[in-house]
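> Before anything else, here is the set of structures, which you'll find just below.
Every read-out reported here was derived from the displayed coordinates using simple, explicitly stated rules and does not represent laboratory data. Model, not experiment: these values are computed from the prediction. Cβ atoms are built from the backbone, for glycine too; each structure is taken alone.
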Structure 1
Amino acid sequence: MNNDDRSKLLIQFCKEIAGKTNIDAVIDILSKNGLPYNLVYKDELDVFLGREFHSEVNKHCRELFLQGNYFHAVFEAAKAYNYSVKEKAQSEKDGFNLMMDVLSVNNGVLKITKCITETDKNVQDGIKFLSSGLMQAIRNPTAHEPANTWPISKQDCLDILSFISFLFRQLDNAQYFKI
């Protein structure tokens, strides 16, 4: 058995014994005995990086995801998206109302498309509704419900972070138009 395989087995064994609640103790013990910190999270990091999330999702969520804190990773991504929309739109509104206002086809200040053709308008409305839905279905529950009563699985976390990455990429292409 090579050193990498032995290290992986040792890390897996320690994680099983300690459980998620004592992962810091596992990291401490393994680090003191010559195993680098990043090896503890290598598999999770590979999964996270494999999704090629938007840089904002990566910045706000990577560490939380690696710690297995899926609830807060999703919450931070949703808050970061809300903040970015607010900043780009130069708006004081928040959440659902922010998205419905600034991404509106007729009088929104952020345009994902030129809003000329029916398809353009459909895409603009779609991003508006997806963004407002993110606020209602994801951000608000994570802001108002305790993590242990509103669990988010690893798979759901990855899917939600991918969804938020998609919205961030749309926002990157949005143009500001003062009305």
Structure 2
Amino acid sequence: MINITDFKQNLGLTEIPVELEKLIYFQNNISSFENYSNGFGVFIDDKSGLRSWSEDADFLNRLFPFAQANGTGSFYAIWKDGTNNPLNQMPIVVFGDEGGVHVVAENILQLLHLLTYGTEIWVEYDQTYFYKDDNSYEEPEDLGEYLKWMKGDYNLGQVEEPDSLIKTAQEKYKEKFDKWFGQYFNVD
């Protein structure tokens, strides 16, 4: 169970996006970690995963890791992109456990929409994507509850082509993110 106060304090924030607060409520009270989207769950992170990429204070202060992305150690972070936009309008980045860092969503709500696909994200060095093998895919136990929640709170149904959402987010933010990230870690 995620304590909202501890979650905010861990990130050094007094407020978090309302979408994230609602998701934590959902995870705490309606479903549980990984039961509504395979491999996904909000967690409290001490930025140790980020520190493996860079110890630079600016790097660490502009990224807010908030969720496990898959069952192998990849994680999602909000990237404070240097604009004055509110945190809920900042891009979402996935850090792969075996390398690869990619913009995946334009904002937290778009990530929540991606999660309706029900599978965990694949993070490779040069690309990231969602994949559903029809022969081995097992729907998460509470995906139906998650879909009902998303429809009720955001009027969003299940995403059919998650990779098109990722592509749109990358077209908007990839170049800017790669340039910023390249200051701390060589992306070539």
Structure 3
Amino acid sequence: MNIVKVSKYLSRHLRHQPERLGIVLDEGGWVEVEVLLAACNSRGVVLTRAQLERVVAENDKRRFAFSADGTRIRASQGHTVAVDLGLVEAVPPVVLYHGTSPASVAAILVEGLRAMDRHDVHLSADTETARRVGARRGRPVVFVVRAERMVAAGHVFRRSDNGVWLVPAVPPEFLERLG
């Protein structure tokens, strides 16, 4: 089992296209583990409960979470389908970081960070994570997000269970290109 491949497969279906797998997410983004496993197996992606647990435990971004009783699973954030993760407001650190590709820099400097087809902009608490995210499409560019100033201006942040900071948008006046 290739953990990265399985993680991408699960991300596609738990965040973006559950209908392609024949599953239905509840309002909180949850699906019964047994339903998910049966759907995967019926489409030729053989996945056991033990393998699923390994993917959840070993995913470096902690993309997925089990319910407290272990019977359900969901993606921690990044959905393009309508879900309410039930995340509450949280006070972010003074600064956060966002990694992106060089091709996006010009638009970001003019428009700021936008959620695009996701529910929120994803921000990191450290530059290393932001660089890793930005490196998915080449040499990364990292922006510093003046989160404390955003809060003072009335912006609301939330933090996902896996530590990703979420905000609907970051206007350009709160951004500074790092290095």
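> Out of 1, 2, 3, which one gives 17.2, 51 for Rg and Dmax of the Cα atoms in Å as computed from the coordinates? Could you put the intermediate results ahead of the total?
Numbers: 1: 20.0, 67; 2: 15.5, 45; 3: 17.2, 51.
Among 1, 2, 3, the structure yielding 17.2, 51 for Rg and Dmax of the Cα atoms in Å is 3.
> Now for a separate question. Taking mean projected area of the Cα convex hull in nm², for residues 26-113 alone as the quantity of interest, name the structure among 1, 2, 3 where it is greatest.
Going through 1, 2, 3 one by one, mean projected area of the Cα convex hull in nm², for residues 26-113 alone is largest in 3.
> Which of 1, 2, 3 yields 1.00 for FRET efficiency 1/(1 + (r/R0)^6) of positions 2 and 58 (r between Cβ atoms, R0 = 30 Å, to 0.05), as computed?
On the way: 1: 0.45; 2: 0.65; 3: 1.00.
Derived from 3, not from the others.
> Of structures 1, 2, 3, which gives 0.8 when distance in nm of label points 7 Å out along Cα→Cβ at positions 130 and 146 is computed from the coordinates?
2
> If you don't mind, there's one more thing I want to ask. Here helix-only ellipticity at 222 nm (-39500 (n - 2.57) for each DSSP H run of 4 or more, over all residues; to 500) has been calculated and equals -21000, so which of 1, 2, 3 was it run on?
Attributed to the structure labelled 1.
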